[in-house]
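Given below, in the form of structure tokens, are the structures.
Readers should treat all values here as calculations from the given coordinates under stated rules, not as data from a laboratory. Only a predicted model underlies this, so the values are computations on that prediction, with no experimental measurement involved. Cβ atoms are built from the backbone, for glycine too; each structure is taken alone.
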Structure 1
Amino acid sequence: MTNLSARPPRMAGRVLLFLSVLAMATPALAGGELEAFLERTVRMAVHNRPVRADINIVRGDGGKEQAVLVVDPERGHQFFAARGSGWRSLLPLDWGKGRAIRSAGARPAELGTDEPLAATDLRGMEVFPFWRTDYRMAFISDDNRNEKTVTLYMPDTIPYTLLVITFDRAKMIPTMVKYYKDTMNNLVRLRRDSDFVMVGSRPRPGKVEIRDFSTNSSTTLELSWSVLATVPVQLMEAGTFAKASLDWPEPG
């Protein structure tokens with residue numbers, strides 16, 4: 001029998017949390033079929049071409065903003081800029097840290113991919129397949145003809161303990177994500193994606209709704225996507241992203 005008292009306290013707590021969730025669920029444990037499905041969802045979430053999204057943002061407090069998101073998979077970076085405030089960020093397409101300008105003329109400061117982008121509830125982590133992990137502790141929470149809901153137990157290196165993700169079975173993309181911290185009852189964020197469009201060979205949401213329960217805030221984003229022939233190098237360099245133009249000729 002496993003001696004949990006011999007484990008570090010944090011690890012013991014995480015193991016007990018996983019066992020508690022497992023006991024309350026009626027799913028099948030992850031096997032080769034589920035692992036293959038999750039790996040396909042990761043591939044569908046990876047941008048295989050440079051893309052741009054022009055975003056209309058409405059916050060729960062009534063505030064509005066326009067923003068630009070540019071993803072450059074070749075350089076492995078994502079650029080985000082809020083037009084009104086001058087807020088900008090340059091982040092990796094993976095868990096980690098990048099740089100942000102929090103207002104026009106401000107000095108660049110460190111920003112993590114799990115921190116909010118500008119005055120929104122969107123985070124850099126949601127631009128790449130953040131659920132990519134070891135799937136041995138993943139299991140199916142619900143399954144029907146249209147959707148598959150998977151519970152993923154995350155490692156200590158990820159700021160969330162559990163992710164409960166509902167995938168569109170045909171498109172193999174998330175339509176709803178629940179983010180839990182510390183305990184299975186501590187739902188801190190909820191994201192819903194809808195109005196999907198094909199962007200190159202990948203489906204991407206035209207509408208994203210996010211609730212952050214830890215701050216009692218919400219954000220709705222409407223995204224207009226385009227595939228880019230090239231990305232201006234100034235957007236993807238730490239020394240120039242703060243002042244690079246947001247307006248350049250789009251491909252016809």
Structure 2
Amino acid sequence: MIENRQLKELVLPILILFLSLQNLLEYITLTNLFGLLITIIGLIGVVMFFLKKGNPNLFFRIWVFSQFPAIYTENYVINNGVKYITEETHIFNIKQFFSFKISWELGLFNNTILYIGLYLIPFLYLGLYKMTVASHFINKKVEFNPIKNDTQFQNEFPINGTILKRVEFNKENDWLLVECDEEIRIENIKTKNILIKPKDEKTFKRKKGIISYLRVSKEDTKIPNIIKHKEDYPFYEWVSIKVK
């Protein structure tokens with residue numbers, strides 16, 4: 001089930017699984033309906049990811065962004081000058097066992113305080129999410145076309161290929177290596193290996209062209225998982241890429 005996936009790409013699904021199972025028993029008491037819903041969404045995404053079914057990225061995206069808000073209220077009483085919390089009501093709040101947040105307090109009536117804040121650790125989840133999204137397209141067939149008439153490519157279009165793996169390129173974790181069905185011919189380079197990445201932080205979609213970076217490998221050698229020398233993979237022009 002984890003064929004062709006690198007260890008880094010499994011971190012987010014395993015993390016979601018661990019945190020969700022830990023919180024499930026607490027949330028299932030219905031004291032935190034929002035937390036219960038997001039926990040279920042996360043678990044569904046994990047199952048889809050390992051079974052390679054459907055679109056787990058949508059579920060992961062909902063789970064990740066739902067970790068940010070910290071909105072809840074506390075009711076308290078004051079006894080002998082000491083404030084005691086009597087009840088905590090979650091509105092949009094998924095507090096994990098390790099968490100850091102910034103928040104603002106707003107005093108309400110009947111000894112109630114409203115907290116509006118932002119958890120900080122989920123910012124780390126965003127980087128993991130980008131790797132996981134990219135890995136979802138491994139083994140998928142793609143088609144690409146130029147987006148301008150005066151293209152530098154000497155090929156007939158469309159050109160088809162297969163996504164082989166996720167690659168870390170110039171410290172960016174979400175590039176994809178594609179092996180084309182035919183050689184790419186541009187200037188003095190002939191190769192079947194290209195690197196692609198969606199422009200504007202988007203993701204590739206089925207049957208819809210997405211504007212993408214395209215870098216061409218100068219040599220048809222084995223492409224490493226981490227590429228440090230970007231000059232070996234020059235960028236020529238934007239292309240439109242869709243998953244078939």
- line: Matching -4000 (helix-only ellipticity at 222 nm (-39500 (n - 2.57) for each DSSP H run of 4 or more, over all residues; to 500), computed) against labels 1, 2 points to structure 1
query: Which one of 1, 2 has mean count of other Cβ atoms within 10 Å over residues 48-55, as calculated from the coordinates, equal to 15.5?
result: 2
- prompt: semi-axes √(5λ) of the Cα gyration tensor in Å was computed and gave 33, 21, 17; which structure, 1, 2, did it come from?
  reply: 1
- prompt: Quick one: relative contact order in percent (Cα under 8 Å, 6 or more apart) came out at 14 when computed from one of 1, 2, so which one is it?
  reply: 2
statement: Comparing distance in nm of label points 7 Å out along Cα→Cβ at positions 32 and 56 across structures 1, 2, the largest value goes to 1
